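Enquirer: Listed after this line are the structures, all set down as structure tokens.
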Structure 1
Amino acid sequence: MIKNTILAYTNHTKKIYLHTKNIFKPQFFVKLAESKSEIKQAQKLRYQVFFSDRNKKKVFNISNFKKDSDKYDNYCDHIIVNYKQSKFSKNKVIGTYRLLKQQVAEQKIGFYSAEEYNLDKLINSNQYTNMLELSRSCISERFRNKNVLQLMWREINHYINTNKIDAMFGTASFLETNINKINNQLLFLQQNYKMPENIEVKALKNFRAKIYYSQKVQLSFKLMKSLPTLIKGYVKLNAYIGDGAVVDHKFKTTDVFVFLPVDRINKEYVSKII
């Protein structure tokens, strides 16, 4: 009797199947930061990318305790791309983009781009009344490929649709402060993608880099390839470029102003990246 009971119990024991297919698969997901902790992680990444990675004279490895932050952060939405090596790993922020709505900027803090560029013509034209400023874009060096950038642009696309944004703008950078080394690229952008005069944004006189615009530069595959990935992407999206460039000695970059009306966006290119 006892034996039969044991057999009956054994026959009815449930089998448990453990699906391990995706447990150890790396995962990426993008979203808006929802806490101060997540924003702090984005700020630490910014410090790592903008300063630590480009500093060849590292004496102490204390980058994890440092962050890049400024007065605009508290008024912005922050896109973050999280990475998990497996389901058992902690989230790590490996990409970020900062978004500032026009209404918030005008009521609270102003635009970050206004520190280098005169935005008066654009803002006072009233042609665009719900603009979005983009800044502090960066991706961890290990994950610096177009897939991570595409994730962030996908979230930006969702954001502009949700908030009915009519234009985007900001500065994009060359990782170079010697104007002579990027002179042809700057001339090419100025000569082919200049903003309409009635809304034209110009570099502030005190910061404007000296560029000689009389020289003509021809489009070539080599020239396009030499443009920074972010600037190249904006150009393919059909963006305009503001007048003049600014050398940012703090970040060791040369900045150009980028302006992209939503109704001008190249939908064919967008369909490829999102």
Structure 2
Amino acid sequence: MTAVVTLDVFSGAPNPTWELSDHEINQLRQLIGSLQEKSLLKPPAVAGRLGYVGFRIDSALESLYPTIVISEGVVDVARLVPSRIDRDRKIERFLLDTARRLLKPDIIAHVERKLQIPNKFTAGPNMHILSPVPYDPGKWNDDPTIQTTNNCYNYANDIITNTIAQPGRGTGLIYSAFECGNVGIASTRDGLVASGRPASTPIAGHYVALVIWPSYDYHWYRLDDDSFWSHKRGQFPAKNVDESGNPISDPENCDRADYSIFCGYYLSDPSTVTIA
């Protein structure tokens, strides 16, 4: 199997499937890569309505995501990363074109009609900006593997790698000392952006904060959509309280135990940051 497309259109009968050619796979990759707008929304393909819902692509290729779900202009390429927004629904139209030789004309006409219907996921210009991430400890705590193989850097960036990610390793040059400048610069190589104290909701991504236990360790906090900060210590569960059990409204002044040095704030956009 290379890349198999499934048209989600039928309820009782099997849905149509077909295989993409190498040329079509390259075209698909280019189309996905051209989508600049990101969103935390997922495709509405689970709505259960009758008729055309969307497309699913299953692939065994290293150059393509294993599973891609596309519905109403939302392109879901992986479970734990932001979706791409395809306002013109060009990928859906492209996939339909790859099967014109296989599908009956009335099915093609049905899908084309559905692609013309305005929907809430592509109607407004400001619907899909990335906002601060929600506090969702279950995402990190419910699966023992995820909990034990992702640390504060994973959590702060809201990216699960199962590698106990380290600042700088994702881009080839890890930090060399437990100092604000050293760890901070390593994180900027990964794509984080140094920032001032948060004063408003960022247009893209979310705020994180770096602290240091001098000579021994670093730690990261994350600002969530409830305006409080949360964090995850190493292999332990994510939490939204400090070392005294109090909600964290200000990481500069909360109880941080021996992490006495507050280094500063950064912006992290999970769609562009590279950690490992």
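Enquirer: Can you tell which of 1, 2 yields 1.14 when Rg/Rh (Cα atoms, Kirkwood Rh) is derived from it?
Expert: Numbers: 1: 1.14; 2: 1.05.
Among 1, 2, the structure yielding 1.14 for Rg/Rh (Cα atoms, Kirkwood Rh) is 1.
Enquirer: Which of the displayed structures (1, 2) returns the greatest value of distance in nm of label points 7 Å out along Cα→Cβ at positions 135 and 231 on calculation? Don't skip to the end; give the middle numbers.
Expert: On the way: 1: 2.0; 2: 1.4.
Largest value of distance in nm of label points 7 Å out along Cα→Cβ at positions 135 and 231: 1.
Enquirer: Here is a follow-up. Computing helix-only ellipticity at 222 nm (-39500 (n - 2.57) for each DSSP H run of 4 or more, over all residues; to 500) gives -8000 for which of 1, 2? The partial results should precede the final answer.
Expert: On the way: 1: -8000; 2: -5500.
The correct label is 1.
Quick note: the coordinates plus some simple rules give every number you see, no bench work behind them. Small disclaimer: the values here were computed from a predicted structure and weren't measured. Cβ atoms are built from the backbone, for glycine too; each structure is taken alone.
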